[in-house]
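Engineer: Have a look at these structures, which come just after this line.
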Structure 1
Amino acid sequence: MPASPGTNFSVDPLTFVVRHQLWDGNVESHMDQGISIDVEAEVDGKEISLLRFNCFDVHSTYVYGPENPALTTPLRVGGGMGIHCVIDPITDGNPVGWAMKVLSNKLPQMLERAGYKAIAEATNVAAVRRVLPEIEACARETYVVKRNTVKHNRGTDVFEAGNIRFGLEMRRQKNGDGGLALHVLTDIGGSKGKSYVDETELLAFDCFWQDAHYHYGPRNKNHRTNFDWTVIDDPLDWTFEQIENHRLPAMIVRAGYPGVAAELDQGKIAEVLPALKKRAYEMYAEGERLTGHKGLPLEFTPNLAAA
């Protein structure tokens, strides 16, 4: 996804840029979300990134010389510029905290390894350390505040299945894309009937006719993967395969709700599945009759949650 403009912190000759990042699977290399911290400077009249720290939910990395054509990793599959290293969540801990520690203690050495010795020698480490608390505060706030999440409608047809429920909805976006959406829902923060209980969406499968995709934790992690039409013939068929093959528990854990996954009742899910599938394919057929595209209604269907 295109990077956001970011927030800049200047410590001559360097500029530190904090940006929110949202990566969609099958568009980027993997699905992920978080923030990046770029260490930039002017090289040959152009502002470029010398170092980059990707502080993401799943796969955090740091890159030496991401725009240095002279810098590569020997035998790296696919080639590309820069030396890519992993921030290990087990040994390194929180990626933002780790990045701040490394910038405080190893910045000149890292700049030199990235291929920018002159800039490393011109860097005032004491001045960088004075501004690092501001950079860290911005990075941590951006990680939370700029997170991309979405609250879909719950669906027009709802099927109870133990501690979860399935919602079906014929959706149409303003750009004309859309189709059948299958929402996996549960109650969070209280028992059914309590005034403070909150229904949340654990997973969403948007079986659209153009940009079909699915979400892990739309209101939590919101990690999204686009379906590959070359290997998946029909996203709704694929979705029901995941349910029938008992992949929902692992998917719900991946979405950030391990407690819900632990209490799933596969028997209840199996009981409701025939009626759920029957209604889903009826709605699929209705869309095709109306618009020529499976599950796509005639009219735009805005999220009620956004109204």
Structure 2
Amino acid sequence: MEIKAVKFRKDGFYTQPFAFGGEEGMDKFDKNIRYRGSLQNYLIDTGKEVILVDTGLPVGTPEEKPDENSLAYTGKDISTYLEAFDALGYKREAVTRILLTHRHVDHSGEIKAFPNAKIYVNAEELDAAELQGVDNLVPVNFTDGAYYNFPECQKIVDGVYLIKAKGHTKGNSIVIAENEGLFYMMHGDITYVDEALYNDKLSVVFDDLAEARVTQNRVREFIYNHPTVYMGTHTPQGYENLENKRVMDLDNPVETIFAEVDFSSQEASGKYVCSICGYVYDPSEHDGVAFEDLPDDWKCPRCKQPKSKFNRA
């Protein structure tokens, strides 16, 4: 088995209030502390099948232009997700399965680009707007019992499991691949940065805070008891852990490298991008109403996050 990262954005950041403030409130944390951010998803080559864990942002998603007040920034384009996938040397037709950790478009953006893939998704996510009109969906009801301390799982192939992990979204899931004595945990935004797991903090993005806490407790318990390579989507720590086969030790955190950020002025398009789900607010599609003129209580129509989670494009 080979596991590879599909890297498509770099040099982003997540502020401490965003990454840590889900339970205690953002005001308890320092907005000037910015952890490194990126975007990558993962590929599992079993030798018999090519399996994707999530499928990146849609082609054409604009880059954000963050400022000093931005809570989160997904980063600069390295390439599109599909270009990054192609660069790994695989044919799109060779992908047999896609394991979707959750509905958000930075995880589901190109699920239609793989014509032969069955798309496995928690059945509780099937009503999501991002999944409407998608063929080859396989609803997962987690009928294979417990996976160690996780109560519900679905075995996909030998050594690869989809695990129910509600909280971030109502249908959030984790993928674990077992290989050469290690457990590779590819997660759907359990944390945005590894520092949050080391410090046992929840981010401010969740459908169900209580379930998010239960899931994080289970993740930490699993890591304490199994040699786990923890692989996130939104931090370069995810692919660094993979490439170094670095087992997470919750009692001995890896030294933090903080984000280096340049807020040089950039010409803006008038569009704004949700840093959570990738929704693009374009005034031309909303009777010319500028984003700044939207009511303070306006929320993202896709993921219901507030205006503060948007950045200029």
Structure 3
Amino acid sequence: MSAPTKGSQPRILSSAEGTHAEAFSVQEWGLLTGIAAIWGSSFLWMEIGLESLRPGVIVMVRVLLGVAALGIFAQARRGVDRADLPRIAFLGLIWVGIPLSLFPIAQQWIDSSVAGMLNGAMPLTAAGWATLLLRRWPGRAQVLGLAVGVVGVVAVSWPELSSARSTALGAGLVIVAIILYGLAANLAVPLQQRYGALPVLLRAQLAALVIVVPFGLAHLPGSGWAPAPVLAMVPLGVLSTGLAFIMMANLVGRVGGTRGSVPIYLVPVVAIILGVALRGETVAPIALFGTLLVIIGAWLTSRKERTAAR
């Protein structure tokens, strides 16, 4: 994507197609599984952190650690065009600052299983934004894969959804968050293609601190500092808010926002595997069936992109 001409301002709401329209190679599958593994484990780290830390503190610490992890790399400090700074700041707000703050607030009124199931619809919002911004429909295989994946996520979450508590307010906040996630997955594409993931993400997460630091400071009173919850913030910040975002930005830059959002389907699957392996939880048969559907949906979405007419 060419740099903006002198004196021009790029549109905030703009996207681009991925550079790799073919079926996923080993590299794309590696990024996909890495993202799913890291973000799937983040539920475990948050659960441990909530044993003594309030939600705002968790959000603030994870973003601060994410910024620190990104800042280690010299490439992250490379310059970017000043005309793109508003887009990068906006990306930080809608990808990191606002959604990461909305989820713990929403979970005061809804269970984590409901939040996880709603979050699984993020690839659909990414596809919707891609259709609007690129003015074209996804290919048939991608549409089928997205549909199968959503059914799989519902099946995975169904055993807990049947007994979960929820309110319209909590669900509404999560829906706002996933709409923002879907938009962010598309806006990140041209920025990553132009500068690479590191310079964009470092500045985006610095912009997110504008929201998360006041939220975190407000939640400092009442938070404890037990060793296990504090240590759980390290992987949550360095891996989930640092490394996984780098991998996600690279993936959407390569395959576009719609196909690049597929790792979200696998996040609840990873969370279930960790729950069984580390916390002795049980898995219902319908969840196993849902896991199979999720994998099939991810495979269908990963096929060669044959887009419909503009």
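Laboratory data are not the source of any read-out in this text; all were calculated from the coordinates shown. Please read these numbers as outputs of a predicted model, since none were measured by experiment. Cβ atoms are built from the backbone, for glycine too; each structure is taken alone.
Engineer: From 1, 2, 3, which structure was relative contact order in percent (Cα under 8 Å, 6 or more apart) = 41 calculated on?
Structural biologist: This value belongs to structure 3.
Engineer: From which structure (1, 2, 3) was helix-only ellipticity at 222 nm (-39500 (n - 2.57) for each DSSP H run of 4 or more, over all residues; to 500) calculated, if the value obtained is -10000?
Structural biologist: So the calculation was done on 1.
Engineer: Rank structures 1, 2, 3 by distance in nm of label points 7 Å out along Cα→Cβ at positions 44 and 236 and report only the one at the top, that is, the highest.
Structural biologist: By distance in nm of label points 7 Å out along Cα→Cβ at positions 44 and 236, the leading structure of 1, 2, 3 is 1.
Engineer: Moving to a separate point now. Given 18.2 as the derived value for mean count of other Cβ atoms within 10 Å over residues 252-259, which of the supplied structures 1, 2, 3 does it correspond to?
Structural biologist: Here the read-out was taken from 1.
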